[in-house]
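Each in structure tokens, the structures are laid out below.
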Structure 1
Amino acid sequence: MSDFLESNLKGLQVLLIRPKPALEHEPDSFAGYMLDHNVILHHCPVMEVFPLESPSDVDQIKAHILDFAHYDRAIFISRTAAKLAMGWLERYWASVPEGLPIGMRYYAVGKSTAAELKRWGLDAELPDQAFSSEGLLALPSLQQVSEEKVAIFCGGGGRSMLADQLGQRGAIVSRCELYRREITHKYDEEINHLLSSAGLELVIAHSGELLSNLIALVGKDQQSTLRQLPLLVPSERVAAFAKDAGFNQVFCASSALPEDMASGLRGWYSNKLLQ
């Protein structure tokens with residue numbers, strides 16, 4: 001059945017809205033999977049990610065990196081945060097991971113983030129199911145953190161709940177912001193044209209922020225069309241956001257990892273064939 005499903009993905013029109021890899025040679029495994037199975041993929045990012053590079057931003061990042069040995073725990077709230085933080089650590093520490101502090105405990109918000117840390121030789125603790133700040137806060141090892149120093153590597157803005165809750169538990173928390181996210185209008189025309197042409201069969205949104213950006217970029221006359229399309233997301237939290245935003249056909253993968261999103265795509269297509 002799996003082979004049948006994958007062979008019949010040919011010609012499926014899919015809108016993928018997450019940012020493209022920052023480096024041209026860096027593969028997007030999930031996009032590659034769809035292209036390998038002859039999906040007609042419209043990769044139209046609705047967000048761009050920019051590393052923080054101003055002198056003041058660089059100073060705050062370097063301060064966290066140079067003080068890394070003073071922390072008891074390091075939390076990475078996205079794959080981008082993990083990738084950028086490890087790049088900074090590689091630049092200022094003798095070696096990674098051998099030269100990093102002994103006894104440091106590492107945490108990842110989800111599987112993709114943990115996989116990125118694993119690439120650098122670091123084993124991170126992560127939630128079993130709720131890949132979110134709430135999931136991290138529920139981990140047994142983060143219940144007793146009084147007087148412990150915790151570094152949170154993240155992007156600018158976003159929710160402060162993780163830092164606030166750990167602070168209430170007595171931790172000394174520092175946020176190291178590494179990048180900023182901005183809505184992009186580069187693909188507005190293409191996205192609205194795709195919706196008006198009635199050819200799209202599936203939208204894939206990897207986060208609530210991406211979905212919010214997509215909604216903001218779509219014209220009023222296409223809002224209903226957008227919300228009627230099936231939507232594939234990587235977590236129950238994003239699924240709940242999508243349903244609150246008016247999407248009725250929301251399908252949830254088990255995580256944002258490429259293989260889990262591919263499995264979610266096959267699951268959605270299998271459900272479609274049964275209808």
Structure 2
Amino acid sequence: MSGKSIPLTINEFRGPEQQTRDDRVAVEEPLEIRLGYDTPDGRTQSSVSITMRTPGNDAELATGFLFTESIIHNNDDVALIRPCGPPAPDSGNTNVVRVELESGVEVDLGRLQRHFYTTSSCGVCGKTSLDALKVTGAIKLAFDGTVFDKDILTEIPDKLRATQKTFDETGGLHAAAAFNAGGDIIVSHEDIGRHNAVDKVVGALLSRGLLPANELGLMVSGRASFELMQKALMAGMPLLAAVSAPSSLAVQLAHEFDVTLVGFLRGGTFNVYANEERIS
């Protein structure tokens with residue numbers, strides 16, 4: 001059954017009481033991203049990522065991932081995006097998306113291998129991860145006068161929550177949103193993975209020609225990790241706000257690249273962990 005949630009019957013226990021009732025759970029299925037590009041020996045195709053995601057907005061997820069990993073640099077690099085392969089037998093979803101790049105776009109798949117090593121290998125230090133970001137072309141986001149009023153900022157979590165239709169059904173999805181200094185949500189997406197929700201937002205901004213997003217903030221449900229900070233930085237977003245806590249490496253990255261980092265943004269309060277000059 002296609003869609004972002006599926007129905008099922010559950011047994012609910014509340015103290016001594018038990019009842020059977022209908023419920024819905026978020027769909028989780030793999031998405032393979034295949035990349036078509038030129039090589040000195042001709043056109044080729046490679047599988048560059050398999051991620052567990054909530055189906056929907058797969059094109060934005062794919063291009064957002066490729067952009068934040070510095071495989072593509074603008075929307076003009078992309079010739080076409082299309083689902084391929086047979087529908088999954090249990091859901092009907094197409095779980096492969098192919099991104100064909102324009103002729104002449106140079107591709108360095110070694111970037112993906114280097115990033116995987118620096119973010120997942122035991123014993124790799126934070127400095128190694130930060131240095132790897134510099135190799136991909138990440139630059140400091142110099143303060144350009146863009147500020148976010150604290151009263152407007154505290155309204156963003158409720159505005160993000162209002163966009164979470166599948167969360168209302170399941171209680172099982174993360175969300176991310178890009179917003180402007182006036183407090184308007186520019187784009188928002190849900191996904192079972194926080195990093196996927198952010199990639200969908202970045203991909204949507206890319207398709208609209210809004211990257212680098214120098215005047216937009218990024219709001220995420222859950223915590224602020226190094227990976228989410230990296231994606232905000234690569235999208236040129238000067239502020240990352242999270243409902244929950246940041247990690248130590250996220251704080252380090254924020255200081256290193258001059259990104260404003262806000263945590264525990266909920267209930268009208270928040271903490272600023274780096275670069276408070278963007279909060280008015």
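Just so it is clear, none of the values below were taken in a lab; they were calculated from the coordinates. Remember, it's a predicted structure, so these values are computed and weren't measured experimentally. Cβ atoms are built from the backbone, for glycine too; each structure is taken alone.
When mean count of other Cβ atoms within 10 Å over residues 192-199 is computed for each of 1, 2, the one that comes out at 14.4 is 1. Which one of 1, 2 has helix-only ellipticity at 222 nm (-39500 (n - 2.57) for each DSSP H run of 4 or more, over all residues; to 500), as calculated from the coordinates, equal to -12000? Checking each candidate, the match is 1. When distance in nm of label points 7 Å out along Cα→Cβ at positions 224 and 240 is calculated for each of structures 1, 2, structure 1 gives the greatest result.
11.2 is what came out when mean projected area of the Cα convex hull in nm², for residues 88-167 alone was calculated for one structure; which of 1, 2 is it? Don't skip to the answer; put the middle values down first.
On the way: 1: 5.9; 2: 11.2.
Only structure 2 yields this read-out.
Tell me which of 1, 2 gives 21 when you compute relative contact order in percent (Cα under 8 Å, 6 or more apart). Traced to structure 1.
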